[in-house]
1. As an exercise: helix-only ellipticity at 222 nm (-39500 (n - 2.57) for each DSSP H run of 4 or more, over all residues; to 500), calculated from one structure in I, II, equals -4000. Which structure is it?
2. Using relative contact order in percent (Cα under 8 Å, 6 or more apart), single out the structure from I, II with the greatest value.
3. Which one of I, II has Rg and Dmax of the Cα atoms in Å, as calculated from the coordinates, equal to 16.7, 53?
4. If you work out distance in nm of label points 7 Å out along Cα→Cβ at positions 14 and 46 for I, II, which one comes out largest?
5. Using the calculated result 1.00 for FRET efficiency 1/(1 + (r/R0)^6) of positions 38 and 78 (r between Cβ atoms, R0 = 41 Å, to 0.05), pick out the matching structure from I, II.
6. Output the label of whichever structure in I, II has the greatest value of mean count of other Cβ atoms within 10 Å over residues 86-93.
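Nothing in this text is a laboratory measurement; each read-out follows from the coordinates by a stated rule. Because the structure is predicted, anything quoted here is derived from the model rather than measured. Cβ atoms are built from the backbone, for glycine too; each structure is taken alone.
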Structure I
Amino acid sequence: MEAMKEIHFTSNVWPLLLPIILMGADVLTGWIQASINNTWDSTKMRKGLFRKSAEIVIIVLAYVVQVAIVLPINIFAFISIYICIMEILSVIENLDQAGLPVPSWITKRLKKAMDTMTEEDPSEEKEG
């Protein structure tokens, strides 16, 4: 969570706009790789679009919480960044499946960033 204190968006619009742009890139690259590999699956596409809709709902709810409650971290930015990393990983996977070679160090660093964001804070002790 320390890293979140160092991350700031250049405008209040970006935490909402950037994930939506990356979702569009994910859908586009998914269509491209499905066309190249001839693996169109309407069920998979429908599930993906429902997931994207749920992500937008989560971002909007995070914004509402951020406006309504003073929190020690910017939950809106945190969720936005988390979704951005997920979408970037998905775009990279789509491009890789489409035949575009992607350096493994890029994927490894993004996955490490995702792991860092999802791991529990070791300083917090669970009461039991």
Structure II
Amino acid sequence: MRTQEVKSSDWPVFCNRFTEHQKDGLLNIEEITPEGKATTIANDVQLIEAKLVNEACNDVVRLTLRTEAGRELVHRITEPIHLKIRESNGRKILEIIAESGTTLLRFHSAKLPQMLEGLHVS
């Protein structure tokens, strides 16, 4: 699958669909700084909700997650610029490029076509 970018006007709908189709599925999250330093944020966490919100005059993609131990974890991606999705070696990757760097969410959902159906992607 080629990389597809979701238009910003469709981000709220995509986040809702991502939540619906990936809810309780396992995610691995990695953050890459603009300088190229990669940091693992979480491995094998369940998605509770992905949502585009406005916090303190900033657009934020807020990921609410559940760890294996049952703890709730919230990860915020401030001022997203691009939201891209692709498949690599059987794993799907949601790439969120923001002012502070890039966040990669690796997931398994087989419902990728349904997530993107009717959205403006390029």
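1. Details: I: -25000; II: -4000.
Going through each structure in turn, the value belongs to II.
2. The structure with the largest value is I.
3. So the calculation was done on I.
4. Structure I comes out on top.
5. II
6. Numbers: I: 18.5; II: 12.0.
Evaluating mean count of other Cβ atoms within 10 Å over residues 86-93 on every structure, the highest lands on I.
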